[in-house]
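I've put the structures underneath this note.
Only the coordinates and a few stated rules stand behind these numbers; no lab work does. What you see is a predicted model; the values in this text were computed from it and never measured. Cβ atoms are built from the backbone, for glycine too; each structure is taken alone.
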Structure 1
Amino acid sequence: MNPHVHSEIMTLSPESESESEDSHHWHPFQYACILGTFHVNVVHAVPGSQAVFKTMEFLWVRWFEYDNRWRAGLNRRRLHRIRFVQQDHMQAYGFLDPDDVIRGVHLIPAFAHSQNNNEYNYFYVNM
């Protein structure tokens, strides 16, 4: 995965079904767009022990949010719909361990919900 080609990914949702306010609309996955891939050399130094050097890899992502108002799934014969978390929201961007990525996803722009500058408000998650 890289930020230039096929940058949309899926991870397991951090909330469990029992924690969700409305478990009827709970979705098991969370989606993100990779903005950058990074690795840093880290020195882990604990007083009284030898310093450990290791390389740490992480992804910088912009999160999507699941549209709970859109009824979707195999029974309804409709694809799930997501949209970017608003930019001014504190959790719109974040860092992610590459090991948490399940796989890449194919998103279909919701053409009926496009803005004037060809930015799409919603995307459908292709199955």
Structure 2
Amino acid sequence: MEKIMHDGLEPLGLSLNQYTIIMSLLEKDGCTQAEIGKKVMLPAYAITRYIDNLESLGYVKRKRHESSRRSYRISLTKAGRDLAPALYEASESANELFLSPLGKNQKVEFLKILSMLATHINV
């Protein structure tokens, strides 16, 4: 699945980790780096590096946290929000390709299992 997503994101110039950060911000904009790191399960040093890169690309911006001098809130820029349709399309294409070997009933069962796992691990 990683390879499929990598191939789908390559034309956008994004890595899988950058994709997960942007998708996280599309769900809830204005999170702190720590909140994003927890959600996408990446260590703080990696989140900082990816956000630095996304900021240099013009997709996110940092704003000082209102109550913590050491923390920043991360928000999508217009360019970052404009990526949403292409990111959703890349996700859908990857899912279709990944699930294509399965029959209809197998897909339904597989997605049920994934949903149960996601609920269990609080994704």
Structure 3
Amino acid sequence: MGLGKWSKSEVEYGRKVLDSGLEGARSGREEFLLGKPLKPFLEESVRKSWKVALAGAVLGALCASRENRNRSIGRTLAFGFLGGAIGFATGVAWESRRLTESAAGAALRNIHKVRDEHWAEKHPVAYA
């Protein structure tokens, strides 16, 4: 097999793996949401994350003010903002963990199926 034919084959395989993973993630999301729209679920996750974001902002501001003796207000605000952003992202990730688990699990199942089919094509078993 030449380099051109091999690379075309690998690109097609990669595209097939990617497509199967995306389709699996879609089906996992639909399975979790039971036909309900995604937007209300995400809005609820964001609403529940504000407490963690606030805690992160306070923690970030406290760390900045304790670390530096001259206590620059800009530095304190920047650390507070960074802490709040990290807290918010953590809160949203935690609140949507079951959706992520469902989508990732279905995606991995589809990817494994494509990988197994690809392996079987490359390594045919001759039954006598």
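Taking volume of the Cα convex hull per residue in Å³ as the criterion, the top structure among 1, 2, 3 is 3, with the largest value. So Rg and Dmax of the Cα atoms in Å, for residues 52-99 alone, computed for just one structure, reads 16.0, 53; which one of 1, 2, 3 is that? Structure of origin is 1.
Determine which structure produced the value 0 for helix-only ellipticity at 222 nm (-39500 (n - 2.57) for each DSSP H run of 4 or more, over all residues; to 500), calculated from the coordinates; the candidates are 1, 2, 3. Don't jump to the answer; show the numbers that get you there.
Details: 1: 0; 2: -19500; 3: -29500.
Computing helix-only ellipticity at 222 nm (-39500 (n - 2.57) for each DSSP H run of 4 or more, over all residues; to 500) on every structure in 1, 2, 3 gives 0 only for 1.
Suppose you compute distance in nm of label points 7 Å out along Cα→Cβ at positions 12 and 84 for every structure in 1, 2, 3: which one lands on 5.3?
This figure was derived from 3.
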